[in-house]
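Undergrad: Once you scroll down, you'll see the structures, which are given as structure tokens.
Read-outs: derived from the displayed coordinates by stated rules, not from any lab. Note that the coordinates shown come from a computational prediction; the quantities given were computed from them, not determined experimentally. Cβ atoms are built from the backbone, for glycine too; each structure is taken alone.
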Structure 1
Amino acid sequence: MNFIAPFFLYGLSLIAVPVIIHFFNFQRAKKVYFTNVAFLTSIKEITNSRNKLKNILVLLARILFITFLVLAFARPFIPNKNSAGLSRSNLVSIYFDNSYSLQNELDNKRLFDIGKNNIEQIKGVFSGNTRYQLIDNSFEGNVSFFYEGEKLSDKLLELDFSNAGRTLENVYARQLDGLRNNSSETGNHIFWISDFQKSSIGNLNEILTDTSNSYYLIPLIPNQSSNLYIDSVWLETPFIKEQENNILKVKIVNSGEEDIEGRVVKLFIDEKQVSSATINLEANARKEITMNFSVYDSGEKACKIELEDFPVNFDDEYFFTIKVAPKIKIINIANRGNNKIKDVYSSETFFEITQYEISSLDYSALNSADLIILENIDEIDNALLISLQRAYANGTSIVLFPSSQPDLESYTALVQYPITISESSLQNLNADSKMGLAPPSMEIPFFEGVFEKVSSSMSMPVANPYLEWPRVGTNLLKFKNESPFLTYFTQNDSKLYLFTTPLEEKFTDFSKHALFVPVMYKIALNSKVKNDRLAYSFNENIASISIDSVNKNDIFKLVNGDFELIPSQQIAGNNLMLNVPKNNLESGTYAIENSKTKRNGGLIAFNYDKSESQLEYYSAEDLQTIFGESQNVQIFSAPDEDEFAKEFSTKNISTPLWRYALLLALFFLFVEILLIRFWKDA
């Protein structure tokens, strides 16, 4: 047994005080007169004996009271077998999970603040020359660097929430690399302070702890798992028109254990509230709600869905952007003049169509087009083929209406599949025998919103199958014999639409049928919205934004008020590819600004990873089951700073005895009081 404050043991000299009082009784003796003393002799002997026993017991109680009181101040303890490892100059690696889920609370304290206080307590149990490594989810700075305890306190003051998600396996690899870089692979202490959230911590069973280091797990588990959050939003119709009713779908999740009633959900566009809804949601349930809204001018809009929830509020807002009636640039390339395609798109102002004869084509214009329509082109020459392939690779969609005399080799080079002419088509063409198309399948997303109802008896175009290709791609329209009429092929976000027949009337009546306009509209609309994501999450790596008139040497930055950030980026055609920043960025809507010209390139919205909103944790018991067989792994069940320090000290430094000494001192004081109060002198 050792003492933390052994100088208090000098207080044991106070034991002499009750001993002196016992031997030198300063109380005056009382005289009692009796008529006949002889009868009191036996009574006197009995009384003296009882008084001596009482005095001895009182003396003993006083001695023990003073003894245990002095021991309580001296703070005795029994050294732990692990204390020798803590006293050596080792490296201490600390991982602190500073994700937004630590906004939750335990006993009215934020888990984030409790975790920081735990780190301060860790610093107090190691020797003064111990060096520390602090790793958080940002992975910023030189994580292999170890520093003194004072520097650790400074870093804690700078620490804030991070939007980057890390698995514990990834963190552990960083910690081991840091220890190896400091030539210390054994005898170290590794701390993991986290809420051990099941949705983001990773597979703990795959973490293999070695026996050469000591591991300490500090789970920060809140009192209750209650959180209402916005999971995702999407538009019922991806193309938004001015002054028309538009519908937004919102998915809301209640990951808590209590039902939610009467919670208001609000929709803001350009910081103005335009719609609201009230939601009731059962515990551990999710629901889709519909919000109607209208916009009265074109352009790109910064939008936000908002609700109120406590204490976890980082996911109470969902930011996204919408483009109202965006200009869709269409280039129609034809061998001979034809206004069928132009007439389709001229009725809507958001379609910007330009027609070119094949002989007077401006090849540079293809780079800025959203959709290129090839109509009645006999041969796709090498220069046009290269330009089309470049535009297709950069996100431009292509529609090919074949010529009645196509150059099959150049067609095959564009489509990348062998194109042939059907032998039976010429015979059917001469006989004027055309085949009807089958009604479209409503299970194909392309036709969503085109038809109110599809029936087998509905009127469909007729056509003479002319071109053939292997059964590849996605068939949008088919003949009744299942052969394709309209098929599309996909490359990244681009699509190549291939029709089996020319638009000439001797091949098909498709251009005069009521289906022609909605099909061409859908093709054009899909060519524009393919890259226009409403929002991005911080757990994604790449964000792709289509920007008009972009040069390869342009550099773009993200701007929100006074905040500016230039992320890693790459330009491919008209697409700006941004590496999604993992740090130094909060959720919100940011303007994409050209650093040289200051020209606004559009808006982009970022939101926090929704895995942080799913408040399901590994408990201390769960962690004990996973790591319990490892003798060098300790799991703490008391995350509060004071309780943690006590539990850590008991497991690794000593077993304190001062509480027992204080209780014994009070016990013997109580015994003395009882002896004096109830043991009457005879």
Structure 2
Amino acid sequence: MFLATQAKIQQAVREFAHERYNLEPNVIVNQPPRPAMGDMALPLAMELGRRVGKPPRQVAEELAAELRNIAGVAKVEVAGPGYVNVYLNRADYAAGLSVQREQATAESASKPSGKIIVEHTNINPNKAAHIGHLRNAALGDTLVRLLRSRGNSVEVQNYIDNTGVQVADVVVGFLYLEKKSAADVAALISNPSVRFDYYCWDLYASVSHFYEEDSTRVELRGRTLQEIEHGGNEASRVAETVAMAIVRYHLATMFRLNVEYDLLPRESEILHLKFWDQAFQLLRERGAIYFETEGKNKGCWVMRQEEGNREVETGITTETEPQAGAEDTKVIVRSNGTVTYVGKDIAYQLWKFGLLGKDFWYRPFQSYPDGRVLWVSATEPDSSTPPTFGRGEKVYNVIDVRQSYLQNIVAAGLRALGYEEQAVRSIHFSYEMVALSPRCCADMGIELSPEDRKRPYVEVSGRRGLGVKADDLVDRLIQEALREVQARHTEESPEFRQRIARQIAIGALRYFLLKYTCNAVIAFDFKEALNFEGETGPYVQYAVVRARNIFRKLEAEGGRFDAALVTPAVLDRFLAAPDGDPYWELLFLASKLEAVTEQAIITTEPAAVAKYAFQLAQSFNNFYHRFRILTEQDESRKAFLLWLVEIVDRQLTATLDLLGIEVPEAM
């Protein structure tokens, strides 16, 4: 409703500027701080006045005269040096909210028909997921929900790097530290007393120490990488067994956070189906890469300097230099013949856009509880009939900010091949890391040095084994929430209390991960996340539960809400200024979800939706405490108040759904 109204006003302003002054300005719409100053404010007259040489206030008066003719506009006033303040017809606007869903469907129908691919999570399948991975998944999943809410067709991919360095390190651990065969590893996976992803967490840290004890042992990594890429040997069998077992743990962990996927493209198929060979041939033919014959990269295939250093916009940040101490990210093929991450990612990105001339085979991997199939790439066909994957019009890669330079190289590879448009539509949705507050470390039993205890946050390190496993974190949050739920609902069944505790815990975690802007480092803290007051998930959930409890109590008292009582005359009566200002402010805020959603997509900032959820919950709670609803004696006013509660319930529930947060039955 808000978007449609704003668009109508903007279009009228554009037509005015074109017809009167032959200009095509960018029309910005602000919101005044108080209803008495209007519902929308247009500062355009100042700009137009300067451009056409007329007093801004005179231009504002001309514009105001045009806007007064728009249906749904109650009045237009000119203020100050030339602000145009628009006052909406509150009753008409409110009546339109009852058909908002139909309007949203119509607006969605005008969205581009091309598919959007969102790649997120992408955890190396070598150990248990940790809290940093949860931020990626929460951001990626929320982006998917936002895009789909606006009518876009979205394909969700979770890339499985099953032939990379991290998997190779765990394979080294099994083969050379523990002297285990592929059969031994398979037996370990099937052992019900072993949590395999946790086992690999410890083994991965042990391998780092193994290398540190004797630097020549690092050669085992390179040899193992080659064996994994080549296939048909013990190392590749161990890698396949380890990676796919870990993937199942990762999927289960993410499902606890209400995160699902459509496709698991595997790196091994990019190699075995010759995706990389095709991409390598294209890059070499176009001269985008060359064979280095001297220096530190001797024997490597390297991206040309002008391509690698070209500044590429990556969503949140723009970077032009690799991280200090990292592998030279311009290297596409190492001197030992193995392909770097960025090389394989160029091939993968070409496939996403349907530019490679090749496709995966696919097979079902698992089904979600609703029956939807999750597919995985395969090296050969089977009897199943998969959907059409890839061939996206736009691609979002959700990867942390430390990978910005690598993403620049991928985009540069597309440009070098002549795919400028696809490079522009390759969007790096970057974000900062998740760390732990010292208090969180103490809560989880992680020992810290005196220096670390004084820091504002402690960084997670998989190689050092320092961090909080995602499932441990979720379990702890559920335990904390369950303690509160049990105290409040002693009469309910254990199943009921457990379900509510899970919904509160997941809501708390997802909200905490989403409320910070992407360029902010998060220091996770249990007490802050689970607080029922302040800017937290439980606070927003409680506002919806409170709204629904009003209707439960109404029904228990033998009453019912009759929406037919809320006539245009009733809306006009109770929304009229100034007495209706508090109602109007709440209603107007509740109508802005679609606008907030649109802005979050444009800026790739889901934090805007989290912030909106809190503001609406806070506004509703103030309304709840200020007005007596069920004891209201005026039947018309009571019906109007219930109608307003229903609107807020609907909008807050939809907002939480965009954030991947469920509404509990009780709090």
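Undergrad: Here volume of the Cα convex hull per residue in Å³, for residues 458-649 alone was calculated and came to 153; which of the structures 1, 2 was it taken from?
TA: Working: 1: 281; 2: 153.
Derived from 2, not from the others.
Undergrad: Continuing with this model, one more query. Name the one structure among 1, 2 that semi-axes √(5λ) of the Cα gyration tensor in Å of 84, 27, 22 was derived from.
TA: It was calculated from structure 1.
Undergrad: Name the one structure among 1, 2 that FRET efficiency 1/(1 + (r/R0)^6) of positions 178 and 250 (r between Cβ atoms, R0 = 35 Å, to 0.05) of 0.20 was derived from.
TA: On the way: 1: 0.20; 2: 0.95.
Source structure: 1.
Undergrad: Moving to a separate point now. If we compute distance in nm of label points 7 Å out along Cα→Cβ at positions 242 and 578 for structures 1, 2, which one ends up with the highest value?
TA: On the way: 1: 2.7; 2: 7.2.
Ranking 1, 2 on distance in nm of label points 7 Å out along Cα→Cβ at positions 242 and 578, first place is 2.
Undergrad: Work out the source of -8000 here, i.e. which of 1, 2 gives that when helix-only ellipticity at 222 nm (-39500 (n - 2.57) for each DSSP H run of 4 or more, over all residues; to 500) is computed.
TA: Numbers: 1: -8000; 2: -16500.
Among 1, 2, the structure yielding -8000 for helix-only ellipticity at 222 nm (-39500 (n - 2.57) for each DSSP H run of 4 or more, over all residues; to 500) is 1.
Undergrad: Moving on to the next point. Tell me which structure, out of 1, 2, gives 20.6 once mean count of other Cβ atoms within 10 Å over residues 186-193 is calculated. Spell out each step's value before the answer.
TA: Numbers: 1: 20.6; 2: 11.8.
Answer by label: 1.
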